[in-house]
1. For which of P, Q does mean count of other Cβ atoms within 10 Å over residues 38-45, calculated from the coordinates, equal 17.6?
2. Of structures P, Q, which gives -6500 when helix-only ellipticity at 222 nm (-39500 (n - 2.57) for each DSSP H run of 4 or more, over all residues; to 500) is computed from the coordinates?
3. So distance in nm of label points 7 Å out along Cα→Cβ at positions 30 and 46, computed for just one structure, reads 2.7; which one of P, Q is that?
4. Given a value of 49 for percent of Cα pairs over 15 Å apart, calculated from one of P, Q, which structure does it belong to?
5. For the read-out relative contact order in percent (Cα under 8 Å, 6 or more apart), a value of 33 was computed from one structure; give its label from P, Q.
Structure P
Amino acid sequence: MAKYMTQKMSSGIHVPITYYREQPAHPDHKKDSGPFSRDAKAAYVVARGVTADAVEVGKYMSDQGVPTGGECEEI
């Protein structure tokens, strides 16, 4: 079963989105988790039409299943 990196992004009154991406066996910060977080934030900026400064970055999690509940998007 695949494992995923997940992270929720939100901003003020906008609906949060939990982003997820399949991860390698041992995620590396420079190659995997860092770029994933940046990509998730950029995707939220585009999806909600907010500035990057307005995005509240949630907790990064690894070794997760596909998130359920609320709005979720694979990137």
Structure Q
Amino acid sequence: MSPERNVAPSRLPADLATRLGRLLGGDAAVEQDVLVFIGARYQAESLFYIPSAVAREILKRPADFIRAARRFCQPELL
């Protein structure tokens, strides 16, 4: 029998998550859409828990990520 392992998801470094928050934040509706989107797509409860490769891509093109989140959460508006 193998022991049950409680593996915590890896966390992004605080400075990277803070940079993402600054790029994606500011508007409450956008922030909410981003949280819903990352929860659905990456099973992440906050920006700290998205995959690091995704975080790097968001930093390169934050507007594209916001558009994807808005399209996911409010498809009727686009």
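Nothing in this text is a laboratory measurement; each read-out follows from the coordinates by a stated rule. It should be emphasised that the depicted structure is a prediction, and the values quoted were computed from it without experimental measurement. Cβ atoms are built from the backbone, for glycine too; each structure is taken alone.
1. P
2. Source structure for this number: P.
3. The value was obtained from structure P.
4. Numbers: P: 49; Q: 57.
Among P, Q, the structure yielding 49 for percent of Cα pairs over 15 Å apart is P.
5. It traces back to Q.
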